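Got some structures for you, see below.
What follows is calculated from the coordinates using simple rules that are stated; it is not laboratory data. Quick caveat, the model's predicted, so the values are computed rather than measured. Cβ atoms are built from the backbone, for glycine too; each structure is taken alone.
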Structure I
Amino acid sequence: MKHLILGTDWYSDCDDCVAVRLLVNLHKSKQISLDGIAINACMEYSAASLCGFLEKSGVIDIPIALDCEATNFAGIGRYQKRLAQYATKIKSNAEVEDPIKLYRKVLTASTEKVNVLEIGFNQILAGLLKSDSDEISPLKGIDLVREKVEHLWIVGGQWDIPTGGKEHNFCNTLKASKSIEYVCENWQTPITFLGFEVGDTVITGNKLDHNDPLHQAIIDTGHKNGRSSWDPMLVLLGATGDLEKEGYDCVVGWARVDGDTGVNYFTETPDGNHRYVKKTRPDEFYENRINALIKL
C-alpha cells in the first residue's frame, strides 16, 4: 500500500476539496494510506473546516497540521466557515500540531518510502528541508527526506511557455516564490510537476449529489458547473504513480523557479531529477475518472 502525505492551501479555491475527497475515498477503500494533511495557508476556520470535511467524508483518523503563521497569502476563504460546523474532533487552529513536526513524525515512523503531494504553497516543505535533528529523529530534514521520501508531486508552474511561466502557487507572495525556489534546488528525490496548462480545461465536481458538502463547497466558491482540476489530477497521479494509466507523458530535466518573481523555467536533459507532465488523453478521460472517485 502506498503511503502519502498531503500539503494543501485549503484556502480560496475548491479543487483542494475535490482532491482531499479523492484521497479520502482511496484511503477508505485501503488503496492508499493517507498519513497526514498539512495546511499551508491559515485563516480562522482552517483546521475545523478540514476536520469537518473529513468527518462528513467518513474518516476521523487522519492527522491534521497547520502553518499558523501563513496568514499573508492573497485570497479569500469561501467554504471554510460552513464546513467547520460539521467538526466534532477539532474546533480551532490551536488544536492541531506544527506541520514540520507532522512531516518529521510520519517520515520517521514509516517503514516504507512515502510519497509527498503538494497542491498548495511550499514553505512547509522548505522548512522541512531546513529542519534540524530533534526528539523525533536524529536526522536533519534534508537527510530524512532523502532516506524516507520516494517522490514529491507538486501542483504549480506553467510549463508550456519556453520563455518561462508564471502561476498562482509559485507567485502568490514572495514567501511562495522563495519557498519553491528552495525546494527545487534542495529536494533530494524525484519531483513531478503538474502545471496550470494541464488541469485548466478539465472540469470536475459537477455531478455530485446536492446534499454532499463537497457540492456546497464548490458552489460557495462560485463554480456551480464544476471546477478546473489541477489538484485532483495531481493527487490521483501521485496516488497511483502510473503515468500511462492516468494519461500522461512527461518531459524530463531540471526545474527552476526565480525566487523574486515566481517565474518557472525548465531545462530538458535525460539525466534530470525533475519532470513535468503533459496530457495524452482528451479532457473527458480525466473528468470521468475523477468524478467517479469523489462521490460520497
Structure II
Amino acid sequence: MRDFSDDHRWLSLNTATVRKQGDLIAIIDACARHGIRAIDPWRDQVAAVGLDRAARAVKDAGLDLSGYCRGGMFTADSARRSEVRDDNRRAVDEAAELGAPCIVLVVGGLPQYSRPGSAASKDIAAARNQVHDGIAEMLDYAKQVKLPLAIEPLHPAYAADRACVNTTKHALDICDALDPGRTGAIGVALDVYHIWWDPELRSQIARAGKDRLLAFHVCDWLVPTRDILNDRGMMGDGVIDIKSVRAMVEAQGFAGYSEIEIFSNDWWSRPLDEVLGTCIERHRSVV
C-alpha cells in the first residue's frame, strides 16, 4: 500500500466538501495554494461559473480531475424519460470538455424523488430495471467520447431517494451485464461512507479488479449520525477503518487519487483554508 504520510500528492478534493465556502473558481485557487493536485467538481458548481471558465481555471491551475459528479438519476415516469437521456448526455459532454477520467453515476431511487414531478411509485424492482436500461443507453453515448462510467453504490438508507444500487456486488453485476468483455467502459466509484459495512466488501473489490475500480472516495461515519446526508465525518473522526479499505483497492492495482468527499453542515461552516488544511493532515495520518 502506498505511503501517504509524507505528502498529499494523491489527495483529490471533491468540491462538494467546501461548496458553501466559495464558488468553483475560489475552490480551485485554494487547492492551488495548498498544493492539492486534483479535484472532482460537481455539475451545479461548473454551471454556476460556466463550463468554459471552469475548464480554463482547471487548466491554468495545472489540476487533474479524479472524476466528474454526477450523472445518473435514471428513474422517472414515461413523461420524463427523454429528460433523463438528454441530461445525462450533457453530463458526458461536460465531463469530456473538462478532461475528467470518468463520470460518477448516482443512479436514482424511486421516480418521484429522482425526477421530481414524476408519478409516485413504490416499485423498487421497476426502478432497478430502469437504472439498468438508463445506464445502457448512456454507455452507448459515453463510448463515443471514450468516457468511462463509474457506478457509485450508495448506502441502503438512500435506496428510496438517491440510489437503488446499494452494494458493490449490485454495481458490478450491472457492469458485467453491460460490459462482459471488461473493456474499461464502465466500472465503480467506491466511497467508504457507503460500503464500509458490507460483509462482502473484500470479495467484491477483488471481483472488481483494477479495470473496474475507477474512483475511490473517503470520509468517515459518525456515531451518532445526526443527518444521513449532511453529517459525514472528517477522516479519523468516525468508525471506518479507511486504511483497510484502501489496502483492499490498492491490492487490486488501484493507484489513483483518494478523493475526499464530505457532506457536512459542520465542515461547511468552517473557513475554507481550515477545511483544506485538515483534509491534508488527515489524508496523511488516517487515509
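Values for this structure:
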read-out	value
At a computed 0.15 (FRET efficiency 1/(1 + (r/R0)^6) of positions 122 and 266 (r between Cβ atoms, R0 = 25 Å, to 0.05)), which of I, II	II
Answer label among I, II for the case where FRET efficiency 1/(1 + (r/R0)^6) of positions 2 and 154 (r between Cβ atoms, R0 = 25 Å, to 0.05), calculated from the coordinates, equals 0.90	I
Rg/Rh (Cα atoms, Kirkwood Rh), for residues 26-65 alone from the coordinates reads 0.99; which among I, II	I
Structure from which 49, 49, 37 was derived, Cα extents along the principal axes in Å, options I, II	I
Structures I, II, by distance in nm of label points 7 Å out along Cα→Cβ at positions 218 and 234: label with the highest value	I
Structure from which -13000 was derived, helix-only ellipticity at 222 nm (-39500 (n - 2.57) for each DSSP H run of 4 or more, over all residues; to 500), options I, II	II
